[in-house]
Structure P
Amino acid sequence: MLIYALIVFTVGASAGLALAAAYVLRRRLAPWPLSLLHAMLASIHLRGQVAKKPIVFLHASVAAIGFLALFGAVLGMF
């Protein structure tokens with residue numbers, strides 16, 4: 001079951017990285033379908049605003065820590 005969680009988390013993280021690199025860090029509004037895939041940004045998208053960079057970096061940091069914890073659990077390190 002953990003391996004499935006890791007796969008889903010990886011897909012979500014990949015969509016988040018694509019949003020950050022291609023749109024948010026360039027101060028552009030992401031396409032609606034991509035925002036829906038990464039639902040945390042959907043309410044910001046509805047207001048027609050680009051997410052603030054510090055929030056994006058904080059979100060990415062928390063996601064990376066969560067990913068590493070999940071990865072460690074899958075490998076039996078925890």
Structure Q
Amino acid sequence: MHCTDVERHKAKKPHRCMSCGEGIAVGETYVRWRCYDGGDASTNKMHPECYDAHNRAAASVSETQWEYIPYSYERGSAVDA
């Protein structure tokens with residue numbers, strides 16, 4: 001699997017955070033990256049605080065990569081990451 005670098009964008013239309021499931025409003029900053037696995041492609045969009053929470057949770061167990069279950073976390077909390 002290959003994932004692109006994380007980019008920060010300002011929403012031009014409403015989106016949904018892939019971590020907490022809450023809305024990302026027009027004008028709000030979010031992070032985005034794309035992943036490619038064989039013939040499959042996906043785009044991930046999250047609130048910056050949700051993305052940061054996943055990174056902190058992974059770092060706490062000395063990991064640099066992490067997986068998540070979409071729409072399964074509190075905003076800004078990655079307890080099970």
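Values in this text are rule-based calculations from the coordinates and carry no lab data. Just so it is clear, the structure is predicted and the values come from calculations on it, not from any experiment. Cβ atoms are built from the backbone, for glycine too; each structure is taken alone.
Per-structure values
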read-out	value
Highest-scoring label, criterion being mean count of other Cβ atoms within 10 Å over residues 17-24, among P, Q	Q
Answer label among P, Q for the case where helix-only ellipticity at 222 nm (-39500 (n - 2.57) for each DSSP H run of 4 or more, over all residues; to 500), calculated from the coordinates, equals -4500	Q
Winner on distance in nm of label points 7 Å out along Cα→Cβ at positions 1 and 49 once structures P, Q are ranked, highest first	P
Ranking P, Q by relative contact order in percent (Cα under 8 Å, 6 or more apart), the structure that comes out highest	P
Test item: FRET efficiency 1/(1 + (r/R0)^6) of positions 25 and 65 (r between Cβ atoms, R0 = 30 Å, to 0.05) calculated as 0.55, pick one of P, Q	Q
